[in-house]
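No lab work stands behind these numbers, since they all come straight from the coordinates. Bear in mind that the values here come from a model prediction, so they are computed numbers and not experimental data. Cβ atoms are built from the backbone, for glycine too; each structure is taken alone.
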Structure P
Amino acid sequence: MEYRRLGRTDLQVSVICLGTMTWGQQNTEAEGHEQMDYALDQGVNFFDTAEMYSIPPRAETQGSTERIIGSWFKARGNRDKVILASKIVGRGTNDWMRDDKGPTRVNRAQIREAVDKSLKRLQTDYIDLYQIHFPERPMPWGSNPTRFSKAAFERPADETPIAEQLDAFSEIVKEGKIRHLGLSNESAWGTMSFVRDAETRGGPRVQSIQNAYNLLNRTFETALAEIAVREDVGLLAYSPLAQGFLTGKYLDGAKPAGARTTLFDRGQRYQSAGAEEAIKRYIALAREAGLDPAQMALAFVNARSFVTTNIIGATSMAQLKTDIASIEIRLSPELEAQIDAIHQLVGNPCP
């Protein structure tokens, strides 16, 4: 396993991060424990979860993933072996996340409530990296939008300024409940605003940004990648296989039994115009190179200099083993040039 520094912290995290959002719906507690056992044995020391998980979000399963991680910590007694990341939800309308049954916001009261509940479910007294799952302000759908949306310019009356968010997180850091702060589904403007306010006013500096990044959407490269490198706010890349679409299992309308999009019909993000043609091109290239399409897609993400970690998710042990083994794959300059040539033709078809 390879390790990289998380932002400007003293933490060295594995390039492969274990994503957990299926535990509690697609995966049982026992299966979640098995995945964590195997990942840790392979050198994966970084796990990512969220108060919202499991996915799709439902009142009856909210928090189930954190509870599964917590029961594993209790059973194994190995909290010190894992660098743990979780998240608070951003602006939303779900009325079952908070005790007051109101909409979700990133304000002082909700930050404190969310952190305390996560700690209880996780059976730990600290979270290494606590992330804002999606912004407090309105944002376009998808973390790296491929086109303009007026939502990014809306300013609702109840928006919590970034400075106030940082003040609230600073209190939680001082109490030792979280060690570091991160962002997720954030824009270049939002990321730099957090960096600027932390440097000028004080408060925890953001150490990472968790956004979607894969062969079907490389828009992170156009603005955020420079921030990641120059400001040490590295990318925690999620959906590196585009919710499994880059494996080819959904091609030509296929709906494999037990697959995520088959079960929940939530794959529209990767079913936009031009997506299937792009997927076919990348899969053909992988096979021509003698590579598993999933491992080629993951190896591409692993190799980016602005990526701190690549968040994989699996519903079977076979998938997990294949994904973790991608760390052993090295793409030749010639193959990377061929990937770039396809990208030049197909662009970023998915938000």
Structure Q
Amino acid sequence: MRYCLIGCGRVAPEHIRAAQHNGLELAGLCDVDPGRRAENLSFAADVLRDVPFFTDHRAMLREAKPALTAIATPSGLHAAMALDCIEAGSHVIIEKPIAMHLADAEQIQQAAQRQGVVVGNNLQNRFNPAVCALRKAVEEGRFGRILSATFQLRWWRGAEYYSQAAWRGTRALDGGAMMNQSIHGIDLLNWMLGSCPETITALKSTLLHTIECEDIGVAALRYRHGALATLECMTVAYPAAQEETLQINGTKGCARLGGTAGHTVELWRFDDAAPGEEAEMRRRYSVNPASVYGHGHSLLYADVCDAIAQRRPPLVGVTEGANALSIILAAYRSAESGRPVRFHSDETIGKIL
């Protein structure tokens, strides 16, 4: 399958490795800054030496004719570029977030249905071994009735992080600690609890960094089945990334994933637990990846490729990406208005009232 990548920035190596691992034919690279190819993709210089490079993604789509295109550009560019890919007949993997506005996500979904292409959203933490084990426990009903959940992202981003690119921390192209760093955990919270919440009440602030968006945000969520959840999202946890934690509490069990990016099992206790199960889960499902990106990209690519072959939706598609986005946008609206925000109860994508 012919594959192209738009955007050769910080996360580009993960996409190239995933493409190689899944046997995709590298047909084109694109970035408005040609220097990023050497800066970020030197590890694959031999493989990429003869791959055509473009500074215009539309020209690449016309000339390289990819069957699958990945978009790893600033967030505010995702929607327009995805629509260009879809209209060119290419399946798409879009880095998180799926878009910056729900209307754009709906437009992507409609275009994909019209053109008959698969669109995946790169929320790769769904493929972490610990996350998969947690989801299996949810599906098996081991928690009983889920009563509460907590997601905490306590990371540090220094001034040098935001100064590396002018788009970082901006409203138009990036978002803050919720939209950029915490969207993975917010997606997992949605996945475990089975839906968008009924209401969300949030606060956010910019306490340390000179950026347009928040470097800390907190929120309380109420779900239709009664469960309550909390979010704590920050890039001010000096001096380094401390934790990304997801905990689920039910009437028959509780579990917590942790580590710097939710890759470890820290708590695993159920009424029906076998002897030694918690220790075994810690040993079997805790990993220590080299970066917060983890190992999920290759598995997400594999799922999208299989979805294309089997003509089925991917595990993480437009709906899943839009639902995570809707929570973040609702949190922003609540924080700015000082009032709780409600969601529609009958929408596939969790629209905000």
Structure R
Amino acid sequence: MSVQTVDPDLAALARLKDAHDKLREQIAQVVVGQEAVIEQLMIAIFARGHCMLEGVPGLAKTLMVSTLAGCLSLQFSRIQFTPDLMPSDITGTEVLQEDRTTGARRLEFVRGPVFANVVLADEINRTPPKTQAALLEAMQERQVSAGGHRHPLPDPFFVLATQNPIEQEGTYPLPEAQLDRFLFKVFVGYPSPHEERQIYRLTTSGDVPQVMQVLSGAEIPPLQQLVRRVPVSDHCLDYAMSLVRHTRPHEPDALPYISKWIAWGAGPRAGQALILAAKARAALAGRTSVSVEDLRALAHPVLRHRLVLTYTAQAEGQTADTIISKLLHDVPEHSGISAVDGQVAQVFRS
């Protein structure tokens, strides 16, 4: 009698899909609507990336993140960015401590709120560049340097930075090089009439829904590594590269409107982000390889903050999203094998 063995990575992939379904179910008990935003937040977490979230106040941005952190058993921290916020208010500072028995004095590092699994940087554009840079250094290096010592940040580590699009007085917009560190820029829109009615009913009653833990924090890093091992066909790789390269106005095959509307296009980090995010989207859906549809579905949040538009584009009413939509229509998808599902077990075992 033969015993059938189950590939551990394929079992983990099934576990990830099941967790994804349960996460959506749990979050829906607390947050009404915003399915696309929640989906992109989950993709970013399992792709080991960070998110920039843009929306007017009162759209449950903080509630979404704190609920997601609770479902994943992650430590959540919220930092309200203000013009007088100092870098040490985020990262922590060294404090002089005295040993009462010996009288000896020494400097001891007191950790700041950035030492959490999920950090909500609320209104990041309200603080000066020096303080912004302190957070972005932690995002890139996943550590904090103080007094000649390096303090590693918790793993997993995820930053969600929010911006208010309608208040520009007294703000310090992030430079493009710093925006490029974010995997996604996600727009949070107004709810539909039906969703808004549900929000009023839910938030003005005495019942407070309680969410259940779906995954432990220790389970997330192995699942993030699993996402990176999801295979991508050369066909999908070439399509992602073609999309990114077509955003650059100085390429020989640049489309006429790209040279007119874009001053600077996306760099290689955009292609890396697009492929990693597509891997996470496929894995969360329980699929064993990336498809072109995964790349197309995530092109807007990956590319919109990486394009520098010309004055002509702004004068003609063009936005990064309208240009990306035209690229998705005009950039051809060359023939080739777009899925490698049959090879997935071999790829995972190698």
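Taking 34, 21, 12 as the value of semi-axes √(5λ) of the Cα gyration tensor in Å, for residues 127-214 alone derived from one of the structures shown (P, Q, R), identify that structure.
Working: P: 23, 15, 11; Q: 31, 15, 11; R: 34, 21, 12.
Source structure: R.
Could you tell me which structure in P, Q, R was used to calculate mean count of other Cβ atoms within 10 Å over residues 71-78 as 18.1? Don't skip to the end; give the middle numbers.
On the way: P: 14.4; Q: 22.8; R: 18.1.
Only one of P, Q, R returns 18.1 for mean count of other Cβ atoms within 10 Å over residues 71-78, namely R.
Compare mean count of other Cβ atoms within 10 Å over residues 95-102 across structures P, Q, R and report the one with the greatest value.
Structure Q gives the largest value of mean count of other Cβ atoms within 10 Å over residues 95-102 among P, Q, R.
Among P, Q, R, considering only distance in nm of label points 7 Å out along Cα→Cβ at positions 39 and 327, which has the greatest calculated value?
For this comparison of distance in nm of label points 7 Å out along Cα→Cβ at positions 39 and 327, the top structure is Q.
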